[in-house]
Structure I
Amino acid sequence: MVMEEKHPSFDIIGSKGSLLAQKRIVLCVTGSVAAVRAPEIARELMRRGAHVFPVMTESACRIIHPDCMHWATGHKPVIQLTGAIEHIALAGNVDTCADLVLVAPATANTISKIACAIDDTSVTSVVTTALGQGIPLVIAPAMHESMYNHPLLKENIEKLTNIGVTFLLPVHEEGKAKIMDTESLVRAVCGRLTQKKSLDKKEVLITSGRTVEYIDPVRVITNNSTGKMGRALAQSALAKGARVTVITGKAAVSYPSAARIKTVNTAQQMQEAVAEELTKMRYDLCIAAAAVGDWKPKKTAPRKISTHAQPELILELEATPKIVDNVKRLSPATFVVAFRAVHNLEKQELINDALARLKKAQADLIVVNDVSGQGAGFEADTNEITVIGTDKQAVHLQKQDKEQIAAQLLEIIAEKMRKASKV
């Protein structure tokens, strides 16, 4: 990656800190009207120490002139590939390759091309090269909401997420899926680039998804958990150097291919799978993030119950096993993190409830989220949590993407584990 002679715009590099010092970021700009935000994004990254190298599609050049990106970054943008093999120079197996590739804004068209390994623009060729080289890729979508809601686009986003691509969720307003604000975007990039290997070589067991309990062969009692939080935890733990096993119930997501996955249905099956894992190998950390159903029918009908023959149905329920309560008994050295969903509790009520549950489970930390709030918990891409330890100190993480919540939570866990190991 060739550095230009000192450009006047380089004067701003590091003016807001050195968090990204010596980092090389390729900023790919596509043909969304949000391309007008690209100079601002570039310069905020530079102010934190980075050198930013712009790459633009032809469509992006019709919205913002390449000269503007040259002015903003101090580097001439790549708008087509030449004999200089710019995609390799920027993101290939060279000594000066990028530390991260950021596509901001990313159109539906470009996202789907990336997911299908189609290279017909300078941006898609750079991204394909980066993925092949193992360079982190961050994508910030921006488009009309109806386009963002296209089921095949969602599938393509899911496909890319499963191979480790980070998506920065858009803001939904005025019928648009708008690119997130610059401050949040830059913070997410900083977090991705400065990810600590704080769980290096740790064995991590994560429960995720929801369990089901059968009324009859086709009907179940369950809840609305999607497994998104569990997936985010698995992705972040892998990025922090851990070896990850996920025991999942029903889920609306796929888990990272680098994790070992075991699938179950019922609470009893999950309890047995967790016990098997904890007795056959040593886990440093167990995160009980699954939404295990609290109740199951005392009896399961052997056949589908007909509403014609039986217009009323009375179910007698019994409690399911509390899986997290047995972890310390099976593996006393494992650091245990319990999850607890509550509904519409006042702050002190929430803390008191959490401490009681923490004590009963003999856990080291408990993560509580109040699912009565919009965009927190079940079926949401965001979460808001309170983390409480045995020292009774509570840390509140404001509502944000589950990926960001997971990364911050795992740093809290890693620090607690480090302190516990010194006791």
Structure II
Amino acid sequence: MEGNRLLRGTPKIPWTIMPSDIFGTVSETLSGKRIVVGVTGSIAAVRVVDLVRDLIRRKAEVHCVMSPAARQILHPYALEYASTNPVITEITGRVEHVEFCGVGGKADLLLVVPATANTVGKMACGIDDTPVTTFATTALGSRKPVMVVPAMHEAMYCHPAVTKNLETLRAMGVVVIDPRIEEGKAKIADSAQVVLEAERLLGPGDLRGKKILITSGSNAEAVDPIRILTNRSSGKTGVALALEAHRRGAEVTLVHRFPQEIPVRQIFAESAQEMLDAVLAELERGCDALISAAAVADYTLDASEVKIKSGQDLILRLKPTRKIIKAVRAAFPDLKIVAFKAETNVTEEELRARAIEAMQASGLDLVVANDVGQGGMGTEENRVLIIDRKGRSKEAKGKKDLIAQRVIDALREVMSR
């Protein structure tokens, strides 16, 4: 009886949101946001439980609505457990679609995931014959933010009508997150990408319209066709910065040698010279700021064209590389530049002094200084000082995505002056 009552729709008795032990455990980027997740009849519906939990980990309040076909794949109890809220399986006298997605409704976003070819077509044509499509028609009519995450067989995804329907939705302002084409299927996008785009859509947008160029990670200077000289930088901070700038609405380009599956433009650059060339070329196209987070190689050498035989004494003649920041400042005197300054086993006063010296020498806007002798290079966490032109410093400590937030906050302040 209880299960049948739930399947008929929203219960008539009052519900209390159950406390979640994962609420806000990752970040607060979706704090205060109410997201309605519309689930339709794709096998990818089984992935939605994890997605809902990931949204909650960022402090979102999540409510789920299901089509009849979705209930053939995933039981509403699973989404009730995941979201800690009752699941809407039909529209009742409470007019749930208006309550959440009408003009002045309490939802901040309708996220249709997975979206089948059937649902995409109905959304594009204003047909609402399931709870999910009724929510969609209402949200689009009231200009609520809507995001669609398609999932279906590749042949269906490539059908001209489906392609046209997705373009129609985009023209309506719907954010469409493209699937991964694998094994003859248009597979649902990774949860991390969906969450990131939700954060970008619902975030402050304080970098919207800005172009941010970021360098990241280590260089690799060739010794011969096999061997390289490099350093311990993992590039984790640079990737975190790129994701945070994207989250805040910026158009981001990341220059590095560690390709990532992240939704920002990436340019591969192995050596310091390749990185310098890529940076200067990108800046010529127009950028608002450079964040130089890469641990750029200080030395290079004339590489052997053939493998050097092992087992012999070897002397390598190193020569200094050209400093990227100095070259950029000379070519672009008005560009906002954030640089990183790494030292080892120095006092905090000495760390600040060296950071300010570097700032003055290259006309930097911000310097992010840290003592890597105490950790940070290649680790998940770090402690840094963010120093501005007036010598004022702020400490940022913890996971690198948190540090990235603080650095982007400081950059936004500089760019707003």
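What follows draws every value from the coordinates through simple rules; no lab data is involved. These numbers come from a predicted model, not from an experiment. Cβ atoms are built from the backbone, for glycine too; each structure is taken alone.
Which structure, out of I, II, was distance in nm of label points 7 Å out along Cα→Cβ at positions 96 and 288 derived from, given a value of 5.4?
Traced to structure I.
For mean count of other Cβ atoms within 10 Å over residues 128-135, which of the structures I, II scores highest?
Once mean count of other Cβ atoms within 10 Å over residues 128-135 is tallied for I, II, the winner is II.
If P(r) over Cα pairs in 10 Å bins from 0, in percent, for residues 104-207 alone is calculated from each of I, II, which structure is the one that comes out at 13, 41, 32, 12, 1?
Value 13, 41, 32, 12, 1 for P(r) over Cα pairs in 10 Å bins from 0, in percent, for residues 104-207 alone corresponds to I out of I, II.
Quick one: Cα extents along the principal axes in Å, for residues 240-359 alone came out at 56, 39, 28 when computed from one of I, II, so which one is it?
Answer by label: I.
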